[in-house]
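No lab work stands behind these numbers, since they all come straight from the coordinates. Because the structure is a prediction, the values reported are computed rather than measured. Cβ atoms are built from the backbone, for glycine too; each structure is taken alone.
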Structure I
Amino acid sequence: MSELSGANSTATWPQLRVADWTDTRETLHMWTQVVGKIRLAHAPLLNHWWQVTLYVSPRGLTTSAIPYSDHLFDIEFDFLAHRLVIRADNGDTRTVALAPKSVAQFYTETMQALDELGFETRIQGRPNEVEVSIPFAEDTQHASYDPTSAQAFWRQLVHANRLLNEFRSGYTGKTSPVHFYWGAMDLAYTRFSGRTAPEHGGGAPHCADWVMVEGYSHELSSCGFWPGGGEEGAFYAYSYPEPDGYSERRLQVPGATYDPNLGEFVLPYETVRTADDPNAVVAEFLHETYAAAAELGHWDRSTLECDPHRWAQQRAAAPWSLR
């Protein structure tokens, strides 16, 4: 039976050891930076750099619509067909194969495809938030692509995206989309208290401090999934600024700990994957870590939170009213 058979079927959480796909992950990280910077070059600034991110799609990761003068285009990593697809609003399309190739080749082919479609683009030609920043046009070091690993990674993101969006539904305050930050290669979701935060000190490698100042301008509680930590990646949560007592908070969710080096709570992906109810484990982690930030930070929870099922009875009684 297909994993999609039946509305209540639970898809398998894929196993993907960090050590088994390091080369592919590092190459794909650079490819996502190229595509993210293309969006950055054209999209108007949104608070906290929300205009630069990618989103989980039914086939991979997408930019969503990017403005170009009075036109639109989008770019999607298709991890089912293993190709990068660039679509213009006039129906024209170009593709770049996702296959073992260098970042330099991927960069050249992608920029050429944009030129052919009439979307002339110039980007900052080197990656951010990595210790060694090799210009894209010169990067022949990263040249791996294992399609099975790339697809498993996307399946991890599908699960994380679903659960983060469910968690997002319980908040009426300022909240981010669930989106993929190509700088650190993580899927993230953030809640805000409504108060400004102390100026961030910066310090991310190959990233100007003022970039981090914009990202952390307001008090927040953030969570997400990162594929590069632990044995198989990890869910994470942190607060900025971190309130007193946050790191000492004892969580009830099994396997979750506070990592003082990261300044974050982490929940190993393998703990989730092997649990009897992975969805419940992640949900508990998200709610507990947010509660720690909100309670210790004295957030106005009664105003900021909501019941996502508040209209369930009315919808069940008259479902046609929403059509």
Structure II
Amino acid sequence: MSVETEELLRALAQDAEGVCRHYLPAGRREGSYWMVGDLQNTAGRSLFVRLTGPTSGPGARGKWQDSATSEYGDLLDIIRARTGITRFPDLLAEARAHLGRPMPVLPDRPVPKKAKTPGGTPAAAARLFAASMPVAGTLADTYLRSRGLTHGGTMSALRFHPKCWHRDEGETKSIPRPALIAAVTDGAGGLQGVHRTWLAPDGQGKAALKAQRRAMGHLLGNAVRLTPHEDILVVGEGIETMLSLVEAIPGLPVWAALSSGHLGAVLLPEGLQRIYIAIDRDPAGQRAAERLSARALDAGVAVRVLEPRLGDFNDDLRAYGKEALREHLAGQIGSEDRQRLLA
């Protein structure tokens, strides 16, 4: 472990309670520990994080253990689990952003006159989004249409970049590839991150890569807001999944949380009366829906769950067509919203 990483871990440990309150908000402090259900931020008392003591060594502040699974680790592991960040440099950038720290200056190198914004930050994400172009008529449009999705070209949250840098783990060289770019925004509309989906050269599918998708920036609690919402919202995991719902019911107010972990942590907007959770048919999707449902009900927001017939709603759209998907959704939408949403 590098000296810089060790120092960052010590700084996180000194702010252990602040880290827990930000990344594991479903938990609470009990004495010298932060208690929560698991790394997915489920309410409970199985996982405990030490909040007092030394900042290094066995039993140090910031160390955690899950008594149900015997898993253990440090605060960087918690940040990784809650943000979905896989690249270690991006993980360190997220930790620095939480602490309000700038990127370190490497030794024996002069400070540039205009320091580059570190990758993984909201500023870097904003630069990438600004350098991208509208989807209509691009390879991203071709990709979405290959999935039966025709509305992506009109959505301001989606863009296309013809040469978005990509490097798989274990590789030493980054290669520019075409990518679908999605804006991850907060409740005030501020861009906090982007999601990248690298595409095949002809746009007929995703690129043949180990990591076909990656996100950067601050994702926790935020989402890809594909269409505007009022007092009703439909939220699910993938971009293609949520675009499939719009294909069947144009004008549906939809957000994409990008993963099951982030779905359970989406921050609900003020004034929301009802939320529809569009799940993927897998255990992770079910658990995320349960977490989000519990939070919504605690906030006084009514909840309904939309279930696909197959693995997800894009599978349904491609297998059965948009009219059949519309009929399937109509049977799950509450009577109070049916006329309004299906008009």
Structure III
Amino acid sequence: MVNIEKVHGSQNSFFLLDQTLLQTPLTVPELQCLAVSLTDAHKGLLGGSDGLLVVQPSTCEGALARMLIFNRDGSQALMCGNGLRTVARYLAEKYHQNAFRVQTAEASLQVKKYPELAPGVPAFSVEIGPVSFAKEDLLFQNLHTEKIINRRLPELSSELTFTAIAVPNPHLISFVPDIKKAHAELGRLGKKLNQANPYFPDGVNVSFAQILGPNKLFVETYERGVGFTNACGTGMSATSLAFYLNYPDQVDVDKLITVYNPGGLVQTKIHPQKKGYWLELIGNATVTHQIQIPEEQLHEAEFDRKEITVTETGEQEDYLRFVTTKKSH
């Protein structure tokens, strides 16, 4: 039997698998099949999830472990800020360390334990990056520009302005006056740019943001490979930087930015450097269930529930209690 966890950051939910616990680690194709099966809302476990997080031995000097991310459709993501917080917590508890580095697809990122947000709500701070505005990192085309910062793109919308930032996941961001009224447009644009299209052929994460006040936002994301999600950690981080670039009078970089989302809230910090920026994401790392499952079921990506034991941790109640005290509006 192998233990896997169901976890979430801002109710962006995942299953977490530590490959080092297996007798025979899963291959990438097996992990892709497992991600599709586990996360399915009807056929998967516990109502499914947004993705699968995989812990593997690091291949990078100085990193405690490596994190792989598989989306609901089986595709791999370069980075996942909400997921990284939960992996950071798992590794902190496994190795009894409070600050270390985790290898991701394009960088070794610093993570550290953060004070509890509320009783029973563990939190971690994670580095988000690398940050890029370059066309070659965002992989857009046919938009008649080399960089997208507070720019109208009539090919996408006759009314909205956009900023595009890779962290390294590509994000397309627009600020709207009313996030609820803009929900349908976010769905339309997110779906359009994550199907076959001439502008972002590899797809893109699309976020709409509403400014709630100085250093305060509400962000909703249509995530590449997932669809609408309760929260997107890299999306909220990239949107915080877009907030600073587009509305500098509304952002004090010496203070944290509070970012509300459909699943709760996080805080972000922008760190300007001589050449660019690095971003910090702070939020919950909640474990909702411990799952004992035979290893062969992971390889087969098929589940016999009679052989699976699920234990609730009780942490979700603590998280929901915290969220109800922090409603944005």
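At-a-glance table
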| read-out | value |
| --- | --- |
| At a computed 13.5 (mean count of other Cβ atoms within 10 Å over residues 18-25), which of I, II, III | III |
| Entry that produces 15 once relative contact order in percent (Cα under 8 Å, 6 or more apart) is calculated, selected from I, II, III | I |
